[in-house]
Structure P
Amino acid sequence: MKSPGTAAVLSALIPGLGQLYNGTFWRGIVWLVLTPGLWIGTGGLLGWICHVVSAWTAHSYAKKHPTGG
């Protein structure tokens, strides 16, 4: 069973890590690349938004797919 809380905390620490925990490899890679790019490219403005959205989507996915499928 995948925990939505764990997925959200992992993605809050490192965007994409919660998606990897959920078993969605490509989504995790996208967040791992996209978030730092937006942090650097926008001077942090969109990086915060992307960081929060990453945690939220990891939580939502784990809630809908508790077995990782």
Structure Q
Amino acid sequence: MPTPLILRIIIVVMLVLVVGSLFSALAFLYKDKGQGTRTVRFLTVRIALSLTLFFLMIAGFYFGLISPHGVRP
């Protein structure tokens, strides 16, 4: 069973948000020179988004919305 389109869109959006949060943390690390708390805040957001995405994918697999496929030679 193929993965529903809405689930694919959610996964891609979550991945873009994770990468965006990571680059935001890098930018604030550079701007604040390690003295501010904005870097920690954005890294915390990245971790929360990553965990949410991980658990959504596990739930999708458990409920049959995501089907595993092997590597094809």
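Every number here is computed from the coordinates shown, using simple stated rules; none is lab data. For clarity, every value in this text was computed on a predicted model and none was experimentally measured. Cβ atoms are built from the backbone, for glycine too; each structure is taken alone.
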Structure with the greatest value (metric relative contact order in percent (Cα under 8 Å, 6 or more apart), set P, Q): P
Work out FRET efficiency 1/(1 + (r/R0)^6) of positions 15 and 39 (r between Cβ atoms, R0 = 25 Å, to 0.05) for each of structures P, Q, then name the structure with the largest result. P
Structure responsible for 1.16, with Rg/Rh (Cα atoms, Kirkwood Rh) calculated and labels P, Q on offer: Q
